[in-house]
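What follows is calculated from the coordinates using simple rules that are stated; it is not laboratory data. Quantities reported herein were computed from a predicted structural model and do not represent experimental measurements. Cβ atoms are built from the backbone, for glycine too; each structure is taken alone.
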Structure I
Amino acid sequence: MENTEANLKLLEEYVGGRLPIIAVSCKKGHGLEKIGAAIFHALDLIRVYTKGPNERNPSQKPFVLKKGATVHDLARNIHSDFSENFAYARVWAKRLVFSPQKVGATFVLEDGDVVEIHIK
């Protein structure tokens, strides 16, 4: 396409940093890998992975939650029984000094956390 870079520059000047701009070319396949991360960031979403108490590896399919979600929010998303009978959870995360760490229902989750929920 003609004037693509010039048009992108004009758009960036017009928006002035108020919105994220992702240059994408479906024809050439440029920038497509950036769309998913940008959408998650713009919508304040996080991905949290779960694993059962006797499982070695976490699920490959994450739960998608709003940023600031707690272990209780995750438990409620899994099933109401998990929320109502919650005992504790173990969380694996790089930011934790001890990983896994035993946590309560109010523990705030972050993108990429792995959670193992234990019920009564």
Structure II
Amino acid sequence: MTALIYKICHKAEWALAEREGIYAGSAKDREDHFMHFSTGEQVMETLKRHYAGAGDLVLVAVDPTSLGTALRYEPSRDGALFPHLYGTLPMTFVQWIKPICRADDGSFVLPRECV
């Protein structure tokens, strides 16, 4: 099985996508003209850097093979290759959605399926 990639979303944003049947990305994704994803190894650092003060987040797991050539791995933070989707994300490509919780100390707790 191919390793999953992950999209971090605000719950309300994802709820809208579920109603519409497709996710077009966050405001930042639309500004950058691609959808930001992270690998399992990258997701915690992405949370810390870009979502430190955020609450009500979900982690959306996607099989990268379902995205075809619209998915590209491109250099980003410290030269690491990050998955970027050039297009929208149909709900049918989503493997699972789980809440991202916080520990008592405020640190993020990832769903066990991701670690």
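Given a computed value of -7500 for helix-only ellipticity at 222 nm (-39500 (n - 2.57) for each DSSP H run of 4 or more, over all residues; to 500), which structure among I, II does it belong to? Only one of I, II returns -7500 for helix-only ellipticity at 222 nm (-39500 (n - 2.57) for each DSSP H run of 4 or more, over all residues; to 500), namely I.
Of the structures labelled I, II, one was used to calculate mean count of other Cβ atoms within 10 Å over residues 57-64, giving 12.5. Name it. Could you put the intermediate results ahead of the total?
On the way: I: 12.5; II: 19.2.
Here the read-out was taken from I.
I have 51 for percent of Cα pairs over 21 Å apart, calculated from one of the structures I, II. Which structure is it? Working through the options, I get structure I.
Taking 2.9 as the value of distance in nm of label points 7 Å out along Cα→Cβ at positions 49 and 65 derived from one of the structures shown (I, II), identify that structure. Could you put the intermediate results ahead of the total?
Values: I: 1.6; II: 2.9.
Of the options listed, only II reproduces it.
Taking FRET efficiency 1/(1 + (r/R0)^6) of positions 41 and 105 (r between Cβ atoms, R0 = 25 Å, to 0.05) as the criterion, the top-ranked structure out of I, II is II, with the highest value.
Structures I, II were shown, and relative contact order in percent (Cα under 8 Å, 6 or more apart) at 24 was computed from I. A value of 0.90 for FRET efficiency 1/(1 + (r/R0)^6) of positions 9 and 73 (r between Cβ atoms, R0 = 30 Å, to 0.05), calculated from one of I, II, originates in structure II.
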